[in-house]
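Multiple structures are listed underneath, in structure tokens.
Every read-out reported here was derived from the displayed coordinates using simple, explicitly stated rules and does not represent laboratory data. Remember, predicted model here, so these are calculated numbers, not experimental data. Cβ atoms are built from the backbone, for glycine too; each structure is taken alone.
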Structure P
Amino acid sequence: MEDFGIACARADNLISNIINEVGGPLGDNQIFLSGGENFRKLIYPDYKANRKEQERPQYLEPLREWLVTEWGAKVTDGIEADDAMGIAQTSAGHAKTIICSLDKDMRQVPGWHYSWEIQGTGSTGNKWTKEANKIFVTEIGGLFSFYWQLVMGDRADNVPGFDGKMRQTVPKFLEPHYENMLELETEQELFNYVKEIYQLPLLQMLTHGACLWVQRYEGEKWLEKGKQLLEKSGMGELGLKEDTTPSLPQP
């Protein structure tokens, strides 16, 4: 196993390469680290509960301290690093910054996104490579990503999807809903659609949504917004169109 000095050198090289790839000056960047407290665990105790038994990297804590000292990393309080990145990009203006992350959850946040190349070895021994990717996420594109995640669930964060399951790939019977949701143009329409196919109690839908939502503003809580969307979904003029929500096919 490599020593701590090598681990720091690898981290330093990775960060420098990312900054170089996105074209930003070395001094014009900000690294965020998640702190110990997280409001999501208060509203949903099972949030990330599946990680308790996972082995933590050997140098995780020393590397976090090194990132604070050497790169000026900021440790969040009460929120996750994801939220801090979402808030920073929103406050700066969507086209003025770029979020660099491998986390697909960040694609909820409008603006530029960059994920660097990663390599690995599968369970069968075959090596794989995921190429670097730079994309711009629109406002409605970010909302689609969030609401589709409500349907699919998030296995990494232990948040169930529409039927209590957590999926990483789209099953055949959900493909029509994916295509239908791509055609929707407002958040209210997306909310209404997901509400109609959601098989768990609506309170769970709101709670899971509050866990999955990446903040754009300080103090933002999607649970309150979800309640407002739920109230509006009961109004006649905001009701679902008959042809936008087909019945859910059986797997």
Structure Q
Amino acid sequence: MFFVIKQKSIIIVGLIFIIVFTTSFFILSFAANEPESCDLMHEVKEKYHGKKVAFLTFDDGPSKIVTPKVLEILERYDIEATFFVLGKAVDENPDVLKMIYDGGHFIGNHGYSHKANKLYSCESSFKEELQKTEESIRQALQISDFNCTLFRFPNGFTSPIYKSQKNICAKALTSIGYKYIDWNSLTNDSVQKLSRESSFNIFKKTSKGKDVLVILMHDSGDLNKTYDVLEDTIKYLLKKDYEFKSLEEFFD
């Protein structure tokens, strides 16, 4: 009786070992075949772990009214930022894009139309919007070999909207040598009409307890005067001993 029970125990242990080994093998094989992550946020946090660093980023521009005022503030504080531009806005305001470039700021791709149903409809449509925006940037800057390989998903990659489509798009980015980045703090300046104080309080709440900050703002001017809360944000972070950096350093 004891021998039978012992024999069964050995068989059960053996089966468990086979199941665990097989499962681990398939997990490792799957991971090895997955494309390398093109999420720049991982690199940013890893490089500046334990340091107080802030990256200012602006979406949906350039615009004739807001962008020049944002640039004026950045120049006053000697800060280089990243502008994720829309191709259609670049076509409308090529001179403002040139101001961004001449100011030493980094230019990222935000798609052409900001229409999610078109941008995320299929991989070919997604790539077409990227390429169209790249061409708009080159035309505006009159630099034929200008290369823009940083993308920000309209509405963010982590947003549940169009999530499965965005996963496909992220793989497409990897295949063409692009990276993308979301944000981990914001002012909600494009969500609803807010007072300067309310927008600033949202920033303080979303940045609380974080050493590395990738801050989302907008220079489209659709709802709020971003340049007002921008100066408040800069002063606040300087008092807290943050150092401002540009995402361009990850593409040198």
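If mean count of other Cβ atoms within 10 Å over residues 176-183 computes to 13.8, which of P, Q did it come from?
P
For the read-out Cα extents along the principal axes in Å, for residues 56-199 alone, a value of 49, 44, 29 was computed from one structure; give its label from P, Q.
P
Hey, relative contact order in percent (Cα under 8 Å, 6 or more apart) derived from one of P, Q reads 27; which structure?
Label of the source structure: Q.
Comparing structures P, Q by Rg/Rh (Cα atoms, Kirkwood Rh), which one has the largest value?
Biggest value here belongs to Q.
Quick one: helix-only ellipticity at 222 nm (-39500 (n - 2.57) for each DSSP H run of 4 or more, over all residues; to 500) came out at -16000 when computed from one of P, Q, so which one is it?
Q
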